[in-house]
1. State the single structure among 1, 2 that was used to calculate Kirkwood radius over Cα pairs in Å, for residues 9-48 alone, giving 12.3.
2. To which of 1, 2 does the computed value 8.6 (mean count of other Cβ atoms within 10 Å over residues 33-40) belong?
3. As an exercise: helix-only ellipticity at 222 nm (-39500 (n - 2.57) for each DSSP H run of 4 or more, over all residues; to 500), calculated from one structure in 1, 2, equals -7000. Which structure is it?
4. Looking just at FRET efficiency 1/(1 + (r/R0)^6) of positions 17 and 73 (r between Cβ atoms, R0 = 35 Å, to 0.05), which of the labels 1, 2 belongs to the structure with the highest value?
5. Work out relative contact order in percent (Cα under 8 Å, 6 or more apart) for each of structures 1, 2, then name the structure with the largest result.
6. Supply the structure label, taken from 1, 2, corresponding to mean projected area of the Cα convex hull in nm² with the calculated value 7.5.
7. Once distance in nm of label points 7 Å out along Cα→Cβ at positions 25 and 41 is calculated for every structure in 1, 2, which label goes with the largest value?
Structure 1
Amino acid sequence: ADDCERMARNCEAFVEQLDSAVVAPVPEKANEQHYEVPADFFREVLGRHRKYSSCYWGPETTNLDDAEADALRITCERADLEDGMR
């Protein structure tokens, strides 16, 4: 039981540490590294939409193109976007 309690305390301490951590401690370095990557790399590793921030892998999703499209569809639904809107 002591191990479980110790693990729970460690987990709580870790979450507290994350809550107070800086999200991007050196953003200029991250941006520099990001833009050093050649566009060909993204063509090889990303799907048709070149979406690298997130995807949605539903239970029936089997490929990256569909995961990208599903994420975009969900975003549009949540934002109440419709075809033709500007």
Structure 2
Amino acid sequence: ETGFGANIRFRADFDPSLPPVPGDHDQLVQIFLNLVKNACDACPEVGGEINLRTSYQHGVRFALSGRKDKVALPLKVSIIDNGPG
């Protein structure tokens, strides 16, 4: 096979209990595609591996500009490669 990620082993660990994420579908796809491409570029040519994970983080809240209150953003997406750095 050719293309990015052709020689990389992907592992997925997705939390099936997570709710749907509101947002622009096309922009979210583009964001994750860019992150996976970056992870592929960072992987070694032989033995490259990328782990994709989703999880729920209880109690995580963020301060957003323009808001006085903190917003709960409990969903976590991890894209982890075995490249150097």
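Derivation of every value follows stated rules applied to the coordinates shown; laboratory data play no part. Small disclaimer: the values here were computed from a predicted structure and weren't measured. Cβ atoms are built from the backbone, for glycine too; each structure is taken alone.
1. 2
2. Checking each candidate, the match is 1.
3. 2
4. Largest value of FRET efficiency 1/(1 + (r/R0)^6) of positions 17 and 73 (r between Cβ atoms, R0 = 35 Å, to 0.05): 2.
5. 2
6. Computed on structure 2.
7. 2
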